[in-house]
Structure I
Amino acid sequence: MFKFLPGKFRGVVSYVMIFFSTLFLCFPLYFFALIRLVGPAGIESWCNKRIMHVADFWIDCNNFIIDLFQSLEITVTGLDDLSLDNWYLVLCNHQSWTDILILQRVFNRRIPFLKFFIKQQLIYVPFIGIAWWALDFPIMKRYSREFLLRHPELKGKDLETTRRSCERFKHSPVSVLNFLEGTRFTPEKKAKQASAYQHLLTPKGGGAAMVIDSLGDRMERVLDVTIFYPDGVPGFFDFFCGKTSKIIFHVEQLPIPDLYSATTRISMRSWINEIWTDKDKRLQALR
């Protein structure tokens, strides 16, 4: 509708509209989360369903605002046989904060609401931090190498904290999103890591292994997502300015690996490296 407007103007207006819609929808999230916190145990499931309805509507609002100001052509493959009633582990390459918007857009109302790992410090972000808590996002408490050298007794506590967060996911279907690279890809980061991949950073498997260990008996499958931007990777504001018109979104559905069986023991590192090698080849082919 407003695609004829100048790009930066569209970007600013989109930002403002999404900010206020997010702010407005935080309050029903807080309300149901408060009832869940202080109410009887039997009401928790009802509150969680209401919270998820609010979250799905928030994504609908974001998509509506984006579509007002730009035209997106998203080529999607691999979404057959998905369900809102299953548990999923979603793995994805990470290039821009735009990735999260695209993941939410494509998967909304196809699989349970995406929840991704957040650093403990982000809980203190005004408004949105409490919303992440209300939505039961898994919290990752990370310690630097220098800190662990001074406090070796805390080694492994970060994953244990995250494991406890995942325990809540056993009660109702959920999709856990894990960016295995741990940060957004840039050529500078690739060079610093000496990554063996052309278009990806070195993956880290601790979070994914913990999710599989906690929820593997409930999970339906792994969704390995590859996102490619033919026009170049957009910055977050550039995306809202309409500088991205085409996106390729490919989903590879994989079985949950049996990492711990004595007869079919699979190395987590080998499993992830195989996924990442195939993803790197796919990105190279798309280029």
Structure II
Amino acid sequence: MLWENLREEEFKDAIKNSGGVCILPVGCLEKHGQHLPVGTDVIHITEIARRAADIETACVFPTMYFGEKTGAGEFLGTVIFSPELRLQILKETCSEIYRNGFHKILIYNGHGGNQAMISYFLRGLLYEKTPYSVFDYSLGSDFATPKKLLNQGYSYLTTEDRKILQTYNDEKKRFGHADFIETGWVYGVRPETVRLDKVYEESYESTHRFDEFTSRRINTPFAWMANFPNSYEGDMHEGMNERIARAMVDYSVSKLCDVLKFLKNETISDAYKQEWLKKQHPHSEP
């Protein structure tokens, strides 16, 4: 169920039926080659979250589009907010979700560049000692790879589809950004926004400019941007179609359903949180 579609009187049932779990999708607006829309990381997680929440009942908050893209201002369509504002929006949004009755919030991340921001945010909540719990699960935590799709046995995949997926594995194609998998996610939920005829319009190969930094395990925010100046990384592959795209989406929906079911039923996090809160005041009176 989508938060914005609920009428006021429906929230009590929504909280009860969801077990108090609310999904907060977080993406970004950035270039994804020339074949995918700048809203790619918003488009796929929004629809995957919606479908998963319909199966394993949860409430879905409106998707956040303010992801970490500080270094990509040269591309049209990119939206960049300050780090301070992004963290403040996350903080106040989670607080408002809790104020409305949901005590478990799952940040569903659709953009790899958000991970450091989200991890920092979660650690900051320890300082705040919030009465609610926030968890993080990324769409990329369990990629819908061709190998995994083949193992799932989706009946709607044709023999030719399976050959396409097998060839991807046999040729050891690389994953990355705006790649075969991410193209499939968007093609599976909003095919009208994808231009498969533009897949090879720009290079997805690395310039290798920062490889020496990587080999020395030196971290710099410039590395990926310089190595992949078209905001496009990873091998593409012939044969993307609506059935393969559907399988990629179905796979990711099922994985999110597993996460939601677990969060709705687990009690470990709540129990430990109460223990941890008591430890923060070891000298207080009983």
Structure III
Amino acid sequence: MDHQTEIREFLTTRRAGITPEQAGLPAYGGNRRVKGLRREEVSLLAGVSIDYYVRMERGNLAGVSDNVLEAVARALQLDDAERDHLFDLARKSVAAPPSRRRPAPRQVRQPIQQVLDAITDAPAWVRNARHDHLAANPLARALYAPLLADPRRPPNTARFVYLDPASREFFPDWDRAADDIAAMLRSEAGKNPFDQALTDLIGELSTRSEDFRQRWAAHNVRFHRTGFKKLHHPIVGDLELNFEAMEFPSDPGLTLLVYTAPQGTPTADALKLLASWASTQDQLDQHQAAGESVTASNKD
């Protein structure tokens, strides 16, 4: 999709989601030919001329001031993620070539892995903005065993959600998980359009998944900083987890996610059982590796 089309469809989908009543405007009866607000209503609310707003909605944000962008964001009742996306689109509209951000990291530094390993009572893992699963502590590796079963490296949450049927059992609220992933990828595409691996991922998902194509066309964007997640693990069953997401200032593009559950809840007990299962699996793997080493040594 070219940049002007991206701007046009983002603004038109946001405008379609606001009714005159929500905007504090009279509806003038029920015979409206457009869904949501009209362009002239947005221009009135934003305090700009109709011609100026039409130019913006046609995909031309070059030279639009921050004050006007803020006014349009208020008129369309954009949330923080949508507002940031609008500003990202405007920055891409400048005549000079935009500065290229570094591609999303594909690995983590050893000190970050040490931080993960120091978190022993909660699943903790690190992803990049493409949702590549880059590093985890033992409990998170056990929690995300269905995703990590994919031999492709690094494993990717977006591919798992949209291309692996097992994701529909792992995520009981699969539609919400799919909505979140598409919206976060859309937000990242606005920030970093030159990440070729991100472009390739979006192209792959668009080609192989109708569910992704429909969600991508909605132009929704979303932050994923804190919240509640339901998972169904094949070993310990249903889990209801709180999560916090934290970015690394020293490693732009990397996000640490930590999942917790209140003490005394079934999920807290299930996490303890999962930790015990993971420890047993590690011991079995170590014994197997030692046995293979001895066998190889005897052959030599």
Distance in nm of label points 7 Å out along Cα→Cβ at positions 53 and 77: greatest across I, II, III for structure I
Origin of the derived value 2.4 (distance in nm of label points 7 Å out along Cα→Cβ at positions 93 and 125; candidates I, II, III) | I
Structure from which 9, 34, 36, 16, 5, 0 was derived, P(r) over Cα pairs in 10 Å bins from 0, in percent, for residues 37-180 alone, options I, II, III | I
Highest-scoring label, criterion being distance in nm of label points 7 Å out along Cα→Cβ at positions 189 and 213, among I, II, III | II
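Every number here is computed from the coordinates shown, using simple stated rules; none is lab data. This structure is a prediction, so every number in the text was calculated from the model and none was measured. Cβ atoms are built from the backbone, for glycine too; each structure is taken alone.
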